[in-house]
Every structure is written in C-alpha cells, then in structure tokens.
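Heads up, there are several structures right after this.
Read-outs throughout are calculated quantities, based only on the coordinates presented, and are distinct from any laboratory measurement. Everything quoted here is computed from the prediction, not taken from an experiment. Cβ atoms are built from the backbone, for glycine too; each structure is taken alone.
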Structure I
C-alpha cells in the first residue's frame, strides 16, 4: 500500500553539502564554476543532467549564484539528499527504502520543485578543463536537439 507524504519546512535548516541549480540558475552556476580558481574547483564534485547542475563539497566551498538552492544528506539516511530548508513528513529511512526499490542508483537527491529524483552516483571531481567542459558540451547538444 502506498503511503502519501508531503514536504514540510524544517525547524532547523541542515548544513549544506550540495548546491542545486535548475534551469537558468544551472547556467549561471556553470559560469560561476568556470570563473573559480582550479584550487577551489578541486574541492568540489559535480553531476549534471538536463536542466540541473549539482555541486557537492564543504559548505564554505560551495558557490552561490542567484536562484541556487542547497541540499544535504538526510541525517538518518545518508544515501538520501534533501533540501536544507524542507523535509518529508515521513521517516527518511522508510522513504529512502521506497526510493531505492524504484531507483537502484544510490545516493539519490529528492527534490520538491521541480519534483525530481536525481541519482548522485556519478559525481566527478571538478576541473575547468575536463568536467566543466563535458557539462557544457552535454547541454549544448540538448539545446540543439
């Protein structure tokens, strides 16, 4: 039997471990990352998909751009990443188990708006020459398709 659940505001925000950018904010985040020195980039990892860019690292190393939001690992379910300001109204461990049955690639980012589940198993260390270039190429192919 399925159990419905909802997002609710957190009483205490979590310490950010990831910057999450959708749509135009993702493009701004990519541009910001390209402007960072290589020494800063080496402290970060990223993964990207269509219309999303997710960068992980220590809170003090995460970049900021307009429209960005932040995520963190769920305290009781480390394979589940959630927004720092929102939480599910169900037990995170049970939610993680339900998601893992449907999405075999762990860890997962669960996001409220847009409502998405994004696998984080392909996070790669950032470098200006390699990973950021691959993300830019991937997005330009989607834009022309």
Structure II
C-alpha cells in the first residue's frame, strides 16, 4: 500500500469546514493509503485551530471538540511519525537550497515525507512547487 504524508494544510480541512474541505474529503475517500501524520504536523494542526480561536472563527468549545476529533482520528487512522534529528538536519539542508524558497516548517514536512518514501499531500502551493523534482506530491483536485 502506498504511503501519504499529510501536511497540516490538508489535515485542517478535514476537521474545520473550509473552501478545500470537499476536495480533501473526496481525495481521502477515493484513495486507500497508509496515512502518516508527524508529531510536528499535529502541533501545527493544533496551532492552526488555536489561530482560528484567536480570529474568532471558532469558539474555544468548538476548537476543543475539533482537536478531540483530530486526536481520535490520528490514533485510529494514521501512522504516528516522530520527528528525528535526521529530519531536522534534512530540513536545514532544504532551507539552504534558496531556489526552493522554503521556510523551516514546510521544509520539515518535505524532509519527513522524503525520509519515509511517502507522497506529500498538501494544499500549500509553494510547498508543492518546492517538492517538484524532490519526490512525489499531490495537491488534491
């Protein structure tokens, strides 16, 4: 079975109704894959939900329910991937490739996907462009 590393830009759409939610749900339902979520990715999902509370797009109670659903899904439906020192070193190498125009968080997700031989699944266009030529990447249509 193929492996897919899910970027937080994709994951958040599964738990909070956004303009890409239907695309994310359709893509996920149409593909049988081993889904990978890193500890760093989970932290970024939590950060994105927290930002929605600060922006008053979600109440604190709604955010807590979203994060509980996310945690349950992550435990039951994905492979949990711990970030390693090797991932951080690969991230730094990617950030130093100036033509990729990557910030560290996006580079870290790419580094993990590459290390795991997984396809990166993202809605982040800049990240997808940087991944071109490095490894497989999908921006669900």
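If mean count of other Cβ atoms within 10 Å over residues 73-80 is calculated from each of I, II, which structure is the one that comes out at 17.1?
Label of the source structure: I.
I, II: which one has helix-only ellipticity at 222 nm (-39500 (n - 2.57) for each DSSP H run of 4 or more, over all residues; to 500), as calculated, at -18000?
Answer for the origin of the read-out: II.
Given a value of 23, 39, 34, 4 for P(r) over Cα pairs in 10 Å bins from 0, in percent, for residues 17-64 alone, point me to the structure among I, II it was derived from.
II
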